[in-house]
Structure formats: structure tokens, C-alpha cells
Structure 1
Amino acid sequence: MSEEASAPTVVRSAGVRAEPWSNGGGVTRELLCAEDGAWRVSMADIDRDGPFSAFPGRERLLTVVAGQVLALVVDGVDHVVEPRRPFAFAGGAEVGASLPDGPVRALNVMVDPAAVSPFVTVLELGRGSTLPLADDQAALILQGRARAGGADAAAYDLVVGPTEVSGRCTLAIVTLQRS
């Protein structure tokens, strides 16, 4: 991941420009992407009901990381996306979103399925624990504080592997396995 993206060890989400959605329903911060376009990791703030943009030929893996539930209708089928439970769907699907309990923030991993398989795992690190991140992994800090590669990281910062993460925190680990 780090070789292609040539990103720093810690991507500070507060320093990433928020790009508004074309439908006005939210904003997206692109945290990391592959130079060859095979994958993208972003964070979206969704603050009103409305459609998602279609990305034909892509697969999406969405994880609500703040707020309550996100109700989605994907190609006519209702789904309730609960916090910290990854939900996969086709990027070209027709998707409508509603916010029954208010705005949410979502980690969004979008990939070319011919090149990459995405995985997201949410876990907690306890005091004194260390988690190694491989070169195809990154960790979004959801709560608490972490230390990685000599740098401190706080909520919504993305730590890019290879490195080790330590600290008392909750993380969403993104793995982008090349096909």
C-alpha cells in the first residue's frame, strides 16, 4: 500500500480537504489511493438522505465509524448498516441512503475487484498492545490515541503500513489484498 500511495506513515484527516458530493448530501475526504487507480480509501460525512454516486466496475466496502445506523436501498433491497459492521456492495448499484437517527461518518473502501480484494476489521487495542500493519494495510483510528512509526495519531487519522500501532484505541483495519 505505502509503495504505491507514497503516503506518510500517518494521514491526518483534519488536513485533507473535504470535497462536496455532487448531490449535496455529504462530503468526502480521500485519505489514500493507489497510483494505478486500483483502490481508494476515503471517509464520508453523510448529513442528509439521498442517492450515492455510481462507480461501475468497482466494489465498495462501507463501514459506519461515527453516528448511528445508515439505511441503504441497494438495487431495490433494504439494508441497515450498523456502526462498525462493514457492508459490501457493487459500485455500479443504484443506492439510496437515509439517516433515521441523524448524520453518520463512513469509512469507504472502493476497489477494482479484478485487482484487489478489500477487507475491514474493527478491533480494540489495550494498553501495552502492539499491532503490526503489513504493507497492504492501513488503520483508521476510531477512538483513543495511537502511536505509529514515531508519530502520534488521533481519531480519524489513518496509519499506513508497514508499521506498528500501539496505544489504547479502537481501529478499523483496512486490508487491500492484491489478486
Structure 2
Amino acid sequence: MDIKGAYKNFKESENFFVSLTRDILSVLIAVLIFATLSQIVFGLWTPMVAVESGSMEPHMNVGDIIFIQNIERTEVVTNMQGTENYTSFKMSGDVILYKPYGQDGVTPIIHRAMYYVEQGDEMWEGGPRAPHAGYITKGDNVVTNKYYDQQGQVSYLLPVKEDWVIGVARYRIPYVGHLRLMLPSL
């Protein structure tokens, strides 16, 4: 039997194990194509995160899927730098995904980069001096996020260093992330 004949038998077989193998191969090929396109477009193999809290409401809601562009492929525009001509998720400035305190293995935070401070600058008016350069960040929810992350528990007294930033939020798909949030963390 030649290769063409073997392929035809594989493609048309009704044998359970052959059919299962076909299905598994189809899924693997689809995942490989998606991962490759994600790497090309966003610079990340897994460019999506599910929003887990209401800290970014009303612009991002619990269960939304957010597509993230790798920080190496873009620059962060802060809320203070942004203009009326540049908005991201209906407000001035970029929303960034970052590792709190630069730690791996913890849930990343997705909040807006409000402004950038240099080491020794006041982190906010009348606030303490920044121990290092970085972003002052804040969630968009005016009820739950009245203060900067650096004033509270998220990144207490530490600006977000540039190397803690994973990427910049670019697109949102509402509600699809609820499925991801129901599954246990792997």
C-alpha cells in the first residue's frame, strides 16, 4: 500500500481507535496553529488571561478574556501620558498585566498604568519616595479602587518595575473566561 492509500484508509476508517487518533490529531493541529498565530501576533504562546476580580469594572468584567501583547513588542503609554486621541479600554493610558512584587507563580494583576516614577520621586502627592523606578498602577473601578495599588495591598509602596510587566492588554472578549475561572488552576 502506498502513502496515498494509507492516508485514505486512515481518513475514512470507522475503527474506534483510528477515529480517536484522527480526533486527537485534529485538536493538536488546531492548538499548534492557534499557539503559532498567538506567538506571531502577540509575542506570547498563551496571550489570554481571564479577569478574576471586579477591580477593572466597568471596562473589564469578571469572566472576560483579555488578549495581552508581549511587553517586548510594545511600549506602555501611561494614563498621564495618554491623550484624548489615545485610549485603551475607554480610558487614557494602557492597561498592563504584571507580576506583583515581581514574583513568579502568583496570579498576575491587570491594572492601568497611571504614571511612571523615577527612584526617589514621590509616588503620589505627599506620598513616600519611590525605592526604585516603575509604574504607579490602579484599577478602573472607582468604588473598589479609590487608591493606587502602591497605597494598598497589591503592590504596597513598590512601583511596578518594567521587568515585572508581562504585557499590555489589547482586546477583550466578554464572558468567555467564566469557563476558565471554573476550572482549577493547573
Structure 3
Amino acid sequence: MGRKEEILKLVEEGYTTAKELARHFNVSLMTIYRDLRELEEEGRIVRRHGNIELKREDSLRDSVCAVCGKEVDLRLAFIYILKGGKKVHTCCAHCGLIAYKTLNKDKIEMAITRDFITCNPINAFMGAFVVGSSATPCCTPSAFVFADKEDAARFVKGFGGYVSDFTEAVDRMEELMKVGQKVNISL
């Protein structure tokens, strides 16, 4: 395996700077910069603010749910922003709640979604969630997020479900998704 291929492997494993790579290979920074420039020209890496990342199809990753693989509708999207700038996109609050259980909590910097009524961006950790209503705009069991707890309570009066804070909504979704629960899946 050539040095450029090894560089790609090391970047995948977490090496993020030219200095780290130069130390690893015991070569000069100029040698590593030359390799990095070639890898960048080949479209295999991206250099941002002194860090090296593997080039990914961001538009593809951002448009497909990390949990169920559905296309992400920005009106319902739930996005976790992790340390280092990586984003985890899900198609809806249902998948956002499921994703939370699988993510490293120490790496989550923020979570953004939209208020179901206004479509304004909100901090998902501060939202009022309605889980298990009869309305299902995306995945089931459904989950909706509201900036205002009173709006969530009014929604429940018409469509059922339970108003919860973020932590309760994660637990409620986990309970609803356990084996033996009836789940409607539309393909």
C-alpha cells in the first residue's frame, strides 16, 4: 500500500492534521503537504481550517436519514451537530429520538429541529414533544416537536399522544419501538 492510501486509512481512523501524519511517517511536512494536495486534487480529501477530512458526499448524507434511509424533508428534519462539525441528519423527530440512543452523548454539541407549527428552527433539547399521536407525517410511531408546550397540548387534544420533554420522549419512543409493539410501516 502506498503512502497516500495509508494517509486515507489514517484519516479514517482519526488523524486530522498534517503534523500528525508527518510524525507517523517520519517525513517532512512538505512531503505530507504534497501528498495531501494530490489527494485533494483527486477529490479524496478536504482540508478545512488546518484539519483533514475524507471527502464525503455531503449532499447525499444530508438528504438521507441516518436511521431509516428515507429522504430528509427539511420541514421535519432533526439534526445533531457533533463536536468537530459532523452532522447526523434524520428525516423526522421519530428517527431523531431513536438516533439519540445510538450517539455518543459526549460528542453531541447541539440538536436542531423545527417547530411543527411555525417551521422555525428550535433547540430540540428544549422542545415539547408529542409522541404516539394518530397523525403520521413520516415514521411511526409518530413524534412531533413544538417550541411551546401549550401548542403541544392543543395538538394532543386533536390527535392524541403524550406531551414529553426530550428525555421522556426518548424513553417513550424506545418503549413504543420494543418488540411486540404494533408499528405501521409504509414503504
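Just so you know, all these numbers are worked out from the coordinates, no wet-lab data involved. If you're wondering where the values come from, they're calculated on a predicted model, not measured in any experiment. Cβ atoms are built from the backbone, for glycine too; each structure is taken alone.
Please state which of the structures 1, 2, 3 yields 2.4 when distance in nm of label points 7 Å out along Cα→Cβ at positions 88 and 168 is computed from it. It traces back to 3. For P(r) over Cα pairs in 10 Å bins from 0, in percent, the calculated result is 10, 40, 36, 13, 1, so let me know which of 1, 2, 3 that is. Checking each candidate, the match is 1. From which structure (1, 2, 3) was helix-only ellipticity at 222 nm (-39500 (n - 2.57) for each DSSP H run of 4 or more, over all residues; to 500) calculated, if the value obtained is -11000? Source structure for this number: 3. Can you spot which of 1, 2, 3 the value 45, 35, 15 was calculated from, given it is Cα extents along the principal axes in Å, for residues 72-135 alone? So the calculation was done on 1.
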